[in-house]
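There are structures below to look over.
Rule-based calculations on the coordinates, nothing more; no lab input. Note that the structure is a prediction, hence the values are computed from the model and not measured. Cβ atoms are built from the backbone, for glycine too; each structure is taken alone.
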Structure P
Amino acid sequence: MGIIPHLLAAAANLVMVAIDVAIVLVLVRLAASRWHNRLLTAIDVAGRPVTGELVHMTDRLWAWMQCSRRLSEKGKLVVATGVLLVARLMVASLVFGVR
């Protein structure tokens with residue numbers, strides 16, 4: 001293999017790591033809404049800009065699909081986690097040929 005495929009694989013790895021970090025931040029926010037722990041709260045406050053934007057985009061996607069009901073805050077977080085997991089699987093399957 002040449003250098004270009006290695007660079008593309010490295011970029012795909014960075015994207016998957018970013019998606020993994022976003023998944024962890026969303027799960028921490030979901031856990032912080034259930035259990036009040038100083039560590040969870042600190043991580044939640046630090047990751048709130050990322051998770052807030054993800055939840056907002058997921059809510060807009062949900063509204064665009066013209067679903068009749070609006071999601072609760074926890075529902076938005078769960079749907080955002082699902083969307084991120086699907087995106088991670090798509091990146092992995094496109095770049096690395098995982099089936």
Structure Q
Amino acid sequence: MKTWFDLEPLLDKIDTFDKATLESFANITPPPSSNSAFHHKFDHAKQHILRRLQRMKDAEIALQNSSNNTSDDHWYKKPIGVIFLGTCAGILVFLVKYLLGF
């Protein structure tokens with residue numbers, strides 16, 4: 001289990017850690033201290049770790065959503081595609097009527 005003394009020298013490298021390391025650092029409890037500056041530094045580091053984990057989770061979700069949502073995005077299902085297809089069908093019907101004399 002990681003402790004504060006493992007994390008403290010690495011505070012400036014938090015953004016380079018992988019998910020497993022960040023999760024182990026997120027479970028650290030502060031050692032007893034009456035120094036308010038220490039508690040502020042500890043809280044700041046813990047919040048930074050939690051924000052980094054949340055960004056990683058959001059990136060994973062966005063990647064999954066983008067890979068799953070590509071099949072329903074066809075041009076002919078959009079409003080401009082429907083208008084284009086309708087116009088082409090109308091012109092085709094007009095040409096058939098004109099050429100056959102209806």
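Quick one: helix-only ellipticity at 222 nm (-39500 (n - 2.57) for each DSSP H run of 4 or more, over all residues; to 500) came out at -30000 when computed from one of P, Q, so which one is it? Don't jump to the answer; show the numbers that get you there.
Numbers: P: -30000; Q: -22000.
Checking each candidate, the match is P.
Here relative contact order in percent (Cα under 8 Å, 6 or more apart) has been calculated and equals 22, so which of P, Q was it run on?
Details: P: 38; Q: 22.
This figure was derived from Q.
Where does the value 3.7 come from, among P, Q, when distance in nm of label points 7 Å out along Cα→Cβ at positions 31 and 63 is the thing being computed? Show your work: numbers first, answer last.
Details: P: 3.1; Q: 3.7.
Of the options listed, only Q reproduces it.
Which of P, Q yields 2, 10, 14, 11, 8, 6, 6, 5, 5, 5, 5, 5, 4, 4, 3, 3, 2, 1, 1, 0 for P(r) over Cα pairs in 5 Å bins from 0, in percent, as computed? Don't skip to the end; give the middle numbers.
Values: P: 2, 13, 19, 19, 15, 13, 10, 5, 3, 1, 0; Q: 2, 10, 14, 11, 8, 6, 6, 5, 5, 5, 5, 5, 4, 4, 3, 3, 2, 1, 1, 0.
Comparing all candidates, it corresponds to Q.
Assuming 3.7 is distance in nm of label points 7 Å out along Cα→Cβ at positions 55 and 79 as calculated from a single structure, say which of P, Q it is. Each step should come with its number before you reach the end.
Numbers: P: 1.3; Q: 3.7.
Computed on structure Q.
If distance in nm of label points 7 Å out along Cα→Cβ at positions 23 and 39 is computed to be 3.0, which of P, Q is the source?
On the way: P: 2.1; Q: 3.0.
Structure Q accounts for this read-out.
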